[in-house]
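S.K.: Just below sit the structures, each encoded as structure tokens.
What follows draws every value from the coordinates through simple rules; no lab data is involved. Keep in mind the model is a prediction, meaning the values are calculated, not measured.
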Structure I
């Protein structure tokens, strides 16, 4: 604990994903004052079609008090 999970549209390189994970872990450890030893991070890619279900379950249907950054777009626009 803690765990960072990034879910996004496909199209980024492995190098971009590794840099993102490193930056997120660095920020998390600085903000929470914990060791990177305990942090895990996953990055998952989705097609625009798959994203519709991911958005629904991970954002739209989550209790609003758990969504700290709201979407500023309609996921259907990605199709």
Structure II
């Protein structure tokens, strides 16, 4: 199973090559990810990241909805524990 995680682009690296990267925040944790698949994203945009690569851009409303679901799961309210 593959899992893509929503995060917010904080900054883009100042490189002009096709394998640009940027700093993405995931709930307070920041990681550098590849932005080659989403060259149009700008700081403040939300992206789905899989295996260190931003694979798509999300509308802010959709990102907030997904983040709320993930928080619900993390709090143990969205699934039954054995």
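S.K.: Using relative contact order in percent (Cα under 8 Å, 6 or more apart), single out the structure from I, II with the greatest value.
M.R.: For this comparison of relative contact order in percent (Cα under 8 Å, 6 or more apart), the top structure is I.
S.K.: Consider the structures I, II: one of them gives 1.22 for Cα Rg over 2.2 N^0.38 Å as calculated from the coordinates. Say which.
M.R.: Comparing all candidates, it corresponds to I.
S.K.: Further question on the same structure: When helix-only ellipticity at 222 nm (-39500 (n - 2.57) for each DSSP H run of 4 or more, over all residues; to 500) is calculated, the result is -11000; to which of the structures I, II does this value belong?
M.R.: I
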